[in-house]
Structure P
């Protein structure tokens with residue numbers, strides 16, 4: 001049974017379909033990245049998943065229960081860190097987390113232990129005696145993450161969780177999210193695509209309200225980039241002739257000179273074929289010095305741009 005099931009989910013603002021009949025499911029214990037360009041429908045979808053905002057049409061199930069049947073019960077199973085991270089800035093950190101624990105229905109006898117645990121887990125110890133308005137943006141983000149976790153929910157919805165953090169803090173929060181993913185289902189949205197690539201088991205890309213890709217990153221790369229791309233550097237007497245001979249290799253579809261570097265070529269192999277060995281054999285045959293051969297690894301940014309352009 002999936003932790004989250006979305007069926008034909010739609011959200012309209014006037015005549016505009018911000019979310020346009022999307023469907024997907026997320027399994028228990030899965031960390032799913034949910035990404036897309038600005039205005040693609042990410043935040044609207046996440047707000048609907050948390051019952052913060054009602055859909056125009058469609059169905060959301062949390063642990064096989066319809067979200068609109070008993071919203072208050074469902075909300076207790078979800079921890080939500082929204083993008084703008086609203087906090088009561090005049091409250092002290094401990095008082096705010098106590099307040100969050102109480103409204104989430106944490107048993108009175110467990111509140112102090114949960115606060116202590118969240119302060120430790122979210123790295124708030126150095127600032128725990130301060131008011132929220134005295135904190136840096138990075139520490140405010142940690143407080144937001146702590147409130148999302150205070151009631152020990154089954155599902156975490158995290159919208160830009162590392163916004164405003166320095167590089168060391170980002171690594172710490174990434175590691176925390178990966179650890180939490182061993183026990184919880186996590187939906188993570190971020191504009192830092194390398195972060196999504198590092199953390200997530202699976203990536204859902206939304207564009208103009210529709211899902212345009214949904215798979216593991218490795219599978220996405222194979223689906224979108226089925227051709228091997230090599231960069232080679234050779235030493236030869238005549239580079240124009242060398243380019244023509246490389247193009248005549250049976251596995252090669254395209255070759256072009258990298259103009260600002262002498263002897264460098266970009267080689268695109270035919271779909272499903274590799275040119276590594278044939279190019280090496282060609283170099284041996286023509287007595288070219290092969291100085292370098294490497295493949296271009298596509299990134300999540302490459303896939304993202306291809307499916308959303």
Structure Q
């Protein structure tokens with residue numbers, strides 16, 4: 001299902017983050033070969049930007065200790081961009097050496113969450129990110145800036161949009177290729193999405209913005225619609241609705257990729273993704289993890305999937 005407007009195709013890019021943001025929350029170690037298999041299945045379904053892993057300390061996140069092996073093992077179909085999170089220069093060096101296409105760096109919009117997450121002030125985090133930007137420039141690789149709790153903090157409450165704008169300007173000054181605004185605890189609302197995007201664009205008008213919503217309060221797709229209305233064309237999501245944040249009380253999974261793709265396709269946006277193949281991946285991940293995932297379309301199927309009448313249960317009067 002596609003539409004073409006006066007200025008060209010209605011195209012939205014979906015960034016899959018489940019194998020990083022989701023897998024990092026799993027306590028049982030997932031074999032490297034299984035991670036590679038899932039990523040390859042996601043790219044076979046048509047996703048072309050994957051946040052595959054994080055080059056964090058293996059002591060801090062044992063689940064992602066195999067980051068280099070995962071990046072080395074995945075298939076690279078045409079157009080695929082492999083991202084990885086790097087919390088510090090050492091992690092960025094490892095990511096670049098492993099062959100990632102983009103490095104993602106992050107900080108939080110509130111002082112409390114930033115200290116809980118990385119044990120640093122926001123200004124100290126900004127200083128620490130500058131060397132990563134230099135490493136990426138020297139390697140000829142883009143870097144992406146991500147802002148956690150951009151729409152509200154579990155410790156401080158509302159985050160002023162002007163604060164998010166200040167951080168956006170700092171990332172733009174470092175040469176970031178894209179900015180991700182993360183709704184880490186699922187507190188965003190359409191009105192807040194609009195006001196925060198206004199502040200970011202006023203502070204960094206040339207910096208492309210992506211949105212990363214969690215479905216904690218059932219508003220993820222409503223917020224996606226608000227982002228679309230405001231001109232955002234890049235959204236992050238997680239297969240099956242995996243994810244969360246160990247440093248944010250009440251955080252639950254990301255909006256599920258198959259729910260997001262279904263919504264976008266039904267609204268006439270092109271994504272390049274085979275929804276039925278994606279649903280199969282979500283069910284595969286559910287079997288791999290051995291627990292029910294929160295995605296909804298993976299269970300109900302797309303709205304245009306038909307069922308045979310023969311054999312269906314009927315009311316008898």
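What follows draws every value from the coordinates through simple rules; no lab data is involved. Note that the structure is predicted; figures quoted are calculated from it, not measured. Cβ atoms are built from the backbone, for glycine too; each structure is taken alone.
A value of 36 for percent of Cα pairs over 20 Å apart, for residues 75-194 alone, calculated from one of P, Q, originates in structure P.
For the read-out helix-only ellipticity at 222 nm (-39500 (n - 2.57) for each DSSP H run of 4 or more, over all residues; to 500), a value of -10000 was computed from one structure; give its label from P, Q. Comparing all candidates, it corresponds to P. Looking at Cα Rg over 2.2 N^0.38 Å, for residues 203-298 alone over structures P, Q, structure P comes out largest. When distance in nm of label points 7 Å out along Cα→Cβ at positions 67 and 243 is calculated for each of structures P, Q, structure P comes out greatest. Looking at structures P, Q, which one was Cα extents along the principal axes in Å, for residues 51-130 alone calculated from, given that it came out as 45, 30, 20? The read-out was computed on structure P.
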